[in-house]
Structures are given as C-alpha cells and as structure tokens.
Structure 1
C-alpha cells in the first residue's frame with residue numbers, strides 16, 4: 001500500500017516541479033535588468049514593450065525622479081527600483097556625483113570629473129551582482145551602463161543560468177576582457193552599436209551606415225544647388241533619413257538612451273573573432289584620425305555599446 005502511494009505521489013511532485021519551472025522560465029523571459037537606470041529613459045522603453053523591469057541606480061537624485069515618473073508602473077508590479085551600487089564587494093562605497101553631467105557619476109572619480117567637471121562624493125550601499133541575481137532571477141536581457149563597473153556584473157554571471165542578451169558600454173579599459181569573458185560563457189554573437197545613431201560598426205559598412213553617410217553629406221554640403229534644395233524643403237526629408245535609425249516600434253529613443261536591443265539591432269551578429277577584429281580596426285582608424293560617422297571629429301571620442309547574444 002505504501003509503495004502504491006509513492007508511485008502515485010512521485011509523478012505528481014514531478015509534474016508540480018515542471019509546472020513551477022515553466023512559470024519561472026516565463027517570468028524570466030519577460031524580465032529586463034536596467035543596471036544604470038539614469039533618468040529612466042531606457043526603463044520607459046522596456047515597459048512600453050511589456051517587459052517587467054528591475055532598475056538599479058546608485059544616484060539617489062535619479063532614483064527620486066524615477067519613483068515619481070513611474071509611480072503607476074511600480075504600483076502595478078511591473079517595475080522595481082534598487083537605490084544601490086553594484087561592486088565586487090558588499091557594504092558601502094564612496095560614489096562620485098558629477099554636478100554638470102549626472103550621467104557621468106561613478107565609483108571612479110576620474111570618470112565623474114571628466115572635462116574638469118565639478119563633482120562631489122556621497123556614500124552608497126553596494127551589493128554583489130550575484131546576490132541580486134539570486135533574489136530577482138535571471139533576466140531575458142541585461143543592460144549594463146554603470147560607468148566602469150560593468151565588469152563587476154559580468155564576472156558574477158553564473159555559467160548555468162544566463163541572460164539571452166547582454167549589453168555593456170564600451171570602455172578602453174575592459175572592452176577586450178569583457179568580450180572574452182562572455183565568449184567563455186558561451187555567447188556566440190556580438191555587435192558594436194554606436195550610441196549616437198544606433199548604427200552597427202562592421203566592415204564592410206552596413207547598408208544603413210552608407211545611407212546615413214549619404215544623407216548626412218547632402219545635409220551638411222556647402223554646394224549651392226544643394227543649399228537651395230534644402231531651403232526648398234529637402235532638409236526635413238534628409239533629417240528624417242538621418243534620424244530613422246533612432247526609432248523602433250513607434251518609439252523614438254531620446255539622446256543618451258541605450259536604444260534597441262536583441263534582434264531589433266542593426267547589422268549582423270559577429271563571432272568573437274570578428275568582433276575583436278572590428279574593434280581593432282576601429283581603434284586603428286581613430287588613431288589615424290580617419291573620418292567616420294561613429295566618432296566625433298573634434299576629439300575622436302567613440303561612444304558605443306557592445307551587445308552579445310547567447311544561443312538557446
């Protein structure tokens with residue numbers, strides 16, 4: 001009798017476990033981590049797409065702004081905001097607020113004081129990223145933009161349970177190490193996306209990059225006929241051509257936001273070897289001061305994000 005009871009009970013337990021796992025996977029497939037929430041523009045886009053969002057921000061001023069901005073979404077359970085920093089250790093850490101450019105605020109004083117910007121120090125609570133993952137679960141997409149500390153999050157990713165998509169800001173310090181780390185974790189597709197226009201940097205150039213360059217040349221040309229054409233109404237058409245990469249699903253990405261992710265990105269997914277070669281060619285072109293739509297002509301600064309994709 002006892003054995004028969006076990007035979008009935010055990011399959012029920014297995015079915016319950018499978019059901020719970022399906023529910024958990026469905027929740028993770030609808031979850032995005034916005035690590036470095038800033039003013040909330042990225043969070044607003046993710047919410048507009050129907051995703052649940054865990055937003056993390058160390059700057060208390062941004063947190064207060066977003067608590068007001070997203071009061072309805074927080075109340076509906078679609079958004080949680082953590083006012084913490086992410087570091088390689090638990091506890092409290094000094095955090096530098098850039099007064100002129102709050103988006104430059106960082107644990108690294110050199111970043112917060114760029115261009116001789118006024119800045120001041122506060123103390124923030126910090127957590128290891130692995131503890132956040134344990135508490136809130138594995139996201140579908142992990143966006144990282146925390147001014148130099150992205151590597152702390154990448155190092156804490158568990159090999160057994162990974163986001164489908166990851167993006168992180170390109171830095172000269174950690175770019176290669178970060179790509180290598182994700183490659184070792186099993187990410188097989190990579191893109192380098194400009195944060196100025198959301199174009200994909202690859203060689204040869206994408207059709208979108210060539211169209212952007214043509215429209216920009218005509219828009220800025222000093223040719224008399226083209227200047228007359230612009231005044232006659234051509235300017236608006238050209239501006240739409242230049243700005244068309246800034247929208248997806250009816251959403252126009254504000255300046256400074258991270259933009260699209262996943263399969264909405266332009267360009268092809270490159271292998272680890274291809275993306276490291278792309279990065280090397282781009283760095284050489286910048287050093288040689290080659291003109292490009294990807295970096296500023298004044299100082300050749302290049303603001304971009306890496307995106308990575310993992311096959312299921």
Structure 2
C-alpha cells in the first residue's frame with residue numbers, strides 16, 4: 001500500500017479532460033465502494049470544453065498540459081492519473097528506444113513525463129482502437145512504444161484491452177482501447193495484482209430505443225436533404241433510430257453535427273420525419289447521468305463534446321476494480 005495514503009480516500013488528476021467523463025466514472029466507482037475522492041488537478045486546452053467542465057464540476061480546468069507552467073501546478077502526490085489522450089506519431093530520432101527519444105514530440109510524452117516525476121500508484125488511459133495499428137515514420141507501432149515506455153522506463157505493470165461500450169449496459173457500439181497501470185514499487189510482481197478486464201463486461205444488452213424522446217427538440221433534417229443525400233442509397237446508412245424496436249446506436253462521432261451519411265445516427269421523429277439526437281439521447285449513448293446540468297454551449301459543441309468523450313460506465317467498472325486492488 002502507498003506509504004502515507006489516507007484511508008478510504010483517493011486523490012486523482014484528470015488530463016485531456018474534455019467534459020469530465022473519465023472523472024465522473026471514477027467518482028461513481030468511489031461512491032460504489034464508499035470511498036472519498038478528490039480531483040486535485042484537471043487540464044483541458046479547449047475553451048468550450050472548459051466551460052462545460054466548469055458547469056458540471058464547479059471549477060475550470062487548467063489549460064495546455066504541454067506547457068511547463070501548467071505542469072508545475074500539479075500536486076506532488078496523488079493516487080491515480082486519468083487521461084484520454086489524442087493519438088500522435090512518435091519521434092524516430094536516434095537509435096535508442098527510451099523515454100526521451102521515442103516519446104518526445106507526442107502528447108503521450110507529457111503523460112509519461114508526469115508519471116516519471118510524480119510516480120502515482122496507478123493510471124488509466126483511454127484511446128481510439130486505431131492506436132493498436134498506428135505507426136511512426138519508421139514503421140514502429142505506437143502502442144508498442146507506449147507499453148515499452150510505461151513498463152521499462154516508468155516501472156509500471158501494464159494491462160491493455162479493447163472494450164465495447166455495448167458490453168457495459170450502454171446502448172452504443174463503441175470500441176476503445178484502455179490501458180491500466182500499477183506501480184511496480186507497490187506491486188513488485190504482476191501476477192499478484194489480479195486485474196482482469198474479462199471480469200468487467202456486463203452480459204445484458206441495453207437498447208437506445210427506451211431513451212428516445214418523442215417530439216425531441218433537436219434539429220430536423222430537411223425533406224430536400226433527405227431526398228438528395230440521406231436516402232440516396234439503400235445501404236443501411238445512416239442509422240435511423242425508431243421508437244418501436246431494439247437497436248444499439250452506432251458510434252457517436254465528434255463531427256456528428258455535420259449530418260454525414262456514413263456516420264450518421266438520426267431519429268425517426270420531428271416535423272420532417274427525421275431529426276438529430278437530443279442532448280438526453282447523447283447522454284444515454286455515452287452513459288452520462290441524466291441529472292447533470294445541460295452543457296452550456298451550442299448544440300454543435302454539445303455533439304462534439306459528447307462524441308469526443310469517454311463512456312462513463314466503462315470507466316466506472318475499470319476504475320472500480322483498480323480501487324478494490326489498491327485498498328485490499
């Protein structure tokens with residue numbers, strides 16, 4: 001157990017925080033286990049996301065974590081680092097494969113830098129599935145470099161898995177990669193940790209139809225646009241959600257507001273017979289609580305922010321198992 005830790009209390013930092021989906025998931029896991037929790041630092045460079053984060057949590061996150069002046073505000077000690085970081089190519093400068101050469105220039109470098117200097121007990125990272133096949137200019141896989149840095153240079157035992165939101169009671173087909181780390185100083189042997197992604201999945205399926213709002217106040221798609229674009233092919237695209245049926249939503253993307261055929265998810269409702277999702281429907285798709293304040297930004301920004309966020313119940317399950325290991 002971490003020396004000097006406060007019994008039944010977790011302190012964490014929230015990096016690349018977006019609107020705080022990862023934080024909500026961890027906070028819910030803490031409540032499940034009757035643990036106190038405190039976010040001691042958060043960072044998000046996007047001003048619209050900062051505004052939404054402030055509405056949900058009562059404080060505005062710090063700005064660009066790549067700036068040393070922002071990093072200097074991170075407390076010396078905390079238990080868990082949370083981050084959903086953008087996927088970028090890694091530097092191939094030099095022949096070595098160490099932390100400084102390989103990670104420099106990527107956003108992951110700044111996570112690694114904080115782990116190196118602060119040495120928290122655990123971390124939880126989230127990224128798109130494409131991270132598994134992403135390569136740098138030399139053809140080296142980004143994920144292999146990340147794991148090697150975390151394990152060899154930063155001394156963490158690493159667990160990684162691709163999980164689908166639909167396996168966690170969320171009505172969305174959304175696959176993401178999750179990377180969990182435990183300090184080798186606290187857990188010298190990996191096999192004694194007992195972390196297992198396979199224990200997390202929920203068997204029962206939840207459908208989006210039960211969350212659809214009849215007459216929902218969201219933008220309607222014009223009849224003309226439906227005729228010349230939306231319905232121009234009979235290929236099952238975009239996805240049309242109906243009130244009487246059992247459907248799991250496709251992945252909600254950040255560019256949802258652009259009304260794209262290939263990635264579109266629309267509801268059979270409204271004055272023209274077809275409309276975009278309401279905020280409540282977006283929350284259901286992402287597993288956000290319904291009792292939170294509405295995001296104080298435009299509908300375009302709402303769609304972008306929910307589409308870029310994490311699925312809350314997945315984070316809740318993962319972090320819940322991490323906390324049980326930490327406090328056992």
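Read-outs throughout are calculated quantities, based only on the coordinates presented, and are distinct from any laboratory measurement. Since we're looking at a predicted model, the values are computed, not measured. Cβ atoms are built from the backbone, for glycine too; each structure is taken alone.
Could you figure out which one of 1, 2 the value 22.4 for mean count of other Cβ atoms within 10 Å over residues 40-47 was computed from? Answer by label: 1. Looking at distance in nm of label points 7 Å out along Cα→Cβ at positions 64 and 232 over structures 1, 2, structure 1 comes out largest. One of 1, 2 was used to calculate mean count of other Cβ atoms within 10 Å over residues 176-183, giving 20.5; which? Working through the options, I get structure 2.
If helix-only ellipticity at 222 nm (-39500 (n - 2.57) for each DSSP H run of 4 or more, over all residues; to 500) computes to -12000, which of 1, 2 did it come from? Derived from 1, not from the others. Between structures 1, 2, where is distance in nm of label points 7 Å out along Cα→Cβ at positions 208 and 272 highest? Largest one: structure 1.
Match the computed value 18 of percent of Cα pairs over 38 Å apart to one of the structures 1, 2, and report its label. Answer by label: 2.
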